[in-house]
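Engineer: See the structures that follow.
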Structure I
Amino acid sequence: MRLYLSQLTLNPASPMVQSEFENPYEMHRTIMRGFPCKRDAANVLYRLESNPHSGSVTLLVQSTVEPQWEPLTEVGQGQYLFSPPAWKAVDLDLQQKQTLRFRLVANTSVKKDGKRHALFDEEAQRHWLETKGTGCIEKKRPSHGFEVLDMDIQKGNNQQGHIHRDENEKHTVTIYRVQFDGILQVTNPATFLAAIQAGIGSGKAFGFG
């Protein structure tokens with residue numbers, strides 16, 4: 001499977017960047033200017049990483065469609081990016097029982113009575129990710145082809161964003177951010193590749209998954 005991995009260094013002094021920190025969905029809309037199709041068709045996933053020591057802000061973008069980042073060099077009066085965008089194509093070929101280090105920023109939540117409820121307890125968060133890997137026959141949840149061997153959890157804050165369904169309707173969404181770092185083992189290469197491509201959990205337009 002071929003993926004395109006991009007690294008976009010943002011300009012933290014840009015008013016547009018600062019505004020998108022407050023509303024990640026707008027950042028998603030900016031990212032999609034680099035693709036000729038919708039997010040689902042390009043399997044676009046992204047994660048925002050900040051370095052507290054240097055103050056740098058990096059946007060990591062994964063896709064199955066080759067990006068065209070020229071439009072982002074012009075947005076925000078040409079001040080959105082701190083440096084030219086960089087990207088590369090990567091061909092993934094995973095093996096059974098292969099061990100990998102991972103980082104996942106996720107919206108740990110479950111759907112109940114038609115609504116999504118955040119999981120705040122650390123044990124519940126651990127179980128959430130373990131179940132994503134192995135699946136759960138009892139609850140009819142499919143396996144994503146991996147087993148977590150070790151994980152560290154960094155809890156975040158509630159993140160709010162606004163989705164504009166049309167010109168007159170604005171919908172506010174609140175998502176709880178959790179970062180997992182650890183080691184996993186591949187149990188089903190094909191299934192895990194599909195999970196890498198599609199992402200894990202909800203909130204992908206807000207930088208999760």
Structure II
Amino acid sequence: MAIECLVLGAGQEVGKSCVVVTINGKRIMFDCGMHMGYLDHRRYPDFSLISKSHDFTSSLSCIIITHFHLDHIGALPYFTQVCGYNGPIYMTYPTKALAPLMLEDYRKVMVDRRGEEEQFSSEHIVECMKKVTAVDLKQTIQVDEDLQIRAYYAGHVLGAAMFYAKVGDAAIVYTGDYNMTPDRHLGAAQIDRLQLDLVITE
């Protein structure tokens with residue numbers, strides 16, 4: 001069993017969530033967020049740490065997005081349409097429905113109203129979302145012959161999910177943001193009893 005973690009964002013700061021986990025040779029990017037407090041290169045994760053040659057599609061087995069907040073998905077159109085990642089992307093159905101609204105609203109505020117340099121366009125958002133595969137909670141997805149993933153209810157916001165990933169004899173859970181206190185429209189996070197080698201939590 002071999003597990004390695006590369007923290008590209010949110011390790012010691014709030015924002016820019018992006019963790020690349022290698023499980024028995026399979027590399028998964030969990031979240032692809034932006035940091036709302038920066039306007040320079042620090043806004044996005046340093047993707048060059050994944051691949052010096054910038055061959056991101058070959059370097060990653062898949063991307064998993066936990067929910068639609070920009071600190072977890074804000075860099076995704078940039079990574080797919082500008083950096084060129086063209087591999088599998090997974091998120092829940094509500095996240096896939098709401099993410100483009102959040103991304104376009106951000107683009108309008110920053111570019112159309114504030115006049116900042118455009119990092120990604122409306123077309124980039126549309127094309128990016130075409131690459132996304134939506135999943136149901138507790139649906140087991142076979143990403144490839146070895147990698148298996150499953151989403152669990154996280155609370156937090158509509159569509160938010162914790163993700164389980166298994167490769168061979170190694171299994172992990174990445175929680176993203178979650179809550180254990182139900183409110184009027186969201187319940188507490190729920191997950192099966194699992195044998196895990198690593199939990200990454202916020």
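No lab work stands behind these numbers, since they all come straight from the coordinates. Bear in mind the structure is a predicted one, so any value in this text is a computation, not a measurement. Cβ atoms are built from the backbone, for glycine too; each structure is taken alone.
Engineer: Give the label, chosen from I, II, of the structure having the highest value of relative contact order in percent (Cα under 8 Å, 6 or more apart). Please list the in-between numbers first.
Structural biologist: Working: I: 26; II: 16.
Checked I, II; max of relative contact order in percent (Cα under 8 Å, 6 or more apart) sits with I.
Engineer: Given structures I, II, which gives the highest value for volume of the Cα convex hull per residue in Å³?
Structural biologist: Across I, II, volume of the Cα convex hull per residue in Å³ peaks for I.
Engineer: Quick one: Rg/Rh (Cα atoms, Kirkwood Rh), for residues 27-66 alone came out at 1.07 when computed from one of I, II, so which one is it?
Structural biologist: Label of the source structure: I.
Engineer: Compute FRET efficiency 1/(1 + (r/R0)^6) of positions 51 and 99 (r between Cβ atoms, R0 = 25 Å, to 0.05) for each of I, II and report the one that scores greatest.
Structural biologist: Top value of FRET efficiency 1/(1 + (r/R0)^6) of positions 51 and 99 (r between Cβ atoms, R0 = 25 Å, to 0.05) goes to structure II.
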